[in-house]
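Given below, in the form of structure tokens, are the structures.
What follows draws every value from the coordinates through simple rules; no lab data is involved. Nothing here was measured: the structure is a model prediction, and the numbers come from that model. Cβ atoms are built from the backbone, for glycine too; each structure is taken alone.
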Structure 1
Amino acid sequence: MISADAIRGYIDLIVLGLLRERPSYAYELAKTISQVSQGQYAIKQTTLYSALKRL
């Protein structure tokens, strides 16, 4: 399983990379992250919204 601490440091870059491909809602971003990580990492909504607010 992917360490949550390892992902936390890169979540902004992950989100930016996904948004660069196409505009997405937060739910779709979370779903894509889960699919790409093959279910090993499910981002919490609060973490995702915090990242989006920072960006």
Structure 2
Amino acid sequence: MPWTFWYDDDQKEWEGKYKNGKPEGRWTYWNESGVIYPVRSGIYKDGKKNAPLPKKK
């Protein structure tokens, strides 16, 4: 089950899953305008980003 955190205006701030207390799998971060923040968003393994998010088709 993913964790989701929100800005005060109910806009998503970030969403992702943890495994053993570390980010794992798909993590998405949004800025306050609702735009995905690509520098931090991506695929994580053992708490480290190892790939960017896949591009939408």
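When distance in nm of label points 7 Å out along Cα→Cβ at positions 7 and 47 is computed for each of 1, 2, which one produces 0.5? Could the numbers behind the result be given before it?
Values: 1: 0.5; 2: 2.9.
Structure 1 accounts for this read-out.
If relative contact order in percent (Cα under 8 Å, 6 or more apart) is calculated from each of 1, 2, which structure is the one that comes out at 43? Of the structures listed, the value fits 1. Each of 1, 2 could give helix-only ellipticity at 222 nm (-39500 (n - 2.57) for each DSSP H run of 4 or more, over all residues; to 500), but the derived value 0 comes from 2.
Which of 1, 2 yields -0.31 for log10 I(q)/I(0) by the Debye sum over Cα atoms at q = 0.14 Å⁻¹, as computed? Please list the in-between numbers first.
Numbers: 1: -0.31; 2: -0.36.
So the calculation was done on 1.
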